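Right after this note come the structures.
Every number in this text was worked out from the coordinates using simple rules, so none of it is lab data. This one's a predicted model, so the numbers in the text were calculated from it and none came from an experiment. Cβ atoms are built from the backbone, for glycine too; each structure is taken alone.
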Structure I
Amino acid sequence: MADKKSKLKRKGAKHELKGAGKELKGKLEKTAGKVTGDRSQQAKGTVKEAAGKVQRKAGEAVRKSAD
């Protein structure tokens, strides 16, 4: 049983990390779009940021559920 919990914690942590990275990339892309005036890039960044936040929160929930 402990092995399953460890796997869940690692899986959740992995998704948290990937989500945080995606969230950061989205923020950077959104900022670059603002600076250059490229609304399309801004929108893509906003979507990527939101997707990263969802992935990060889901990973956090999985990791915490393993406790």
Structure II
Amino acid sequence: MKRFDSGSLIPGSTWHAEADSEAEVIRRAVENLRNLHGETEIRPDMIERIKERIVDTGDKPAKH
């Protein structure tokens, strides 16, 4: 399981995303930037800063 805590990039922010893949975590983070923060342009350096802060939680994905 992969996790991105927005507080690692934006001090005071408590939003986070978890998913099985890094790509899905990034997609959710970008969606959050657009929907909650009104960002209209997601620059490549923003993506890189998100990628740098994604951690592996060591949790196994839940089976349904």
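Work out mean count of other Cβ atoms within 10 Å over residues 8-15 for each of structures I, II, then name the structure with the largest result. The partial results should precede the final answer.
Values: I: 15.6; II: 11.4.
Evaluating mean count of other Cβ atoms within 10 Å over residues 8-15 on every structure, the highest lands on I.
For the read-out helix-only ellipticity at 222 nm (-39500 (n - 2.57) for each DSSP H run of 4 or more, over all residues; to 500), a value of -33500 was computed from one structure; give its label from I, II. Mind showing how you got there, number by number?
Details: I: -33500; II: -12500.
Structure I accounts for this read-out.
For structures I, II, calculate mean projected area of the Cα convex hull in nm², for residues 16-55 alone and state which one comes out highest.
Numbers: I: 2.0; II: 2.7.
By mean projected area of the Cα convex hull in nm², for residues 16-55 alone, the leading structure of I, II is II.
If Rg/Rh (Cα atoms, Kirkwood Rh) computes to 1.22, which of I, II did it come from? Walk me through the numbers before you get to the answer.
On the way: I: 1.22; II: 0.98.
This figure was derived from I.
To which of I, II does the computed value 48 (relative contact order in percent (Cα under 8 Å, 6 or more apart)) belong? Numbers along the way, then the final one.
Details: I: 48; II: 43.
Going through each structure in turn, the value belongs to I.
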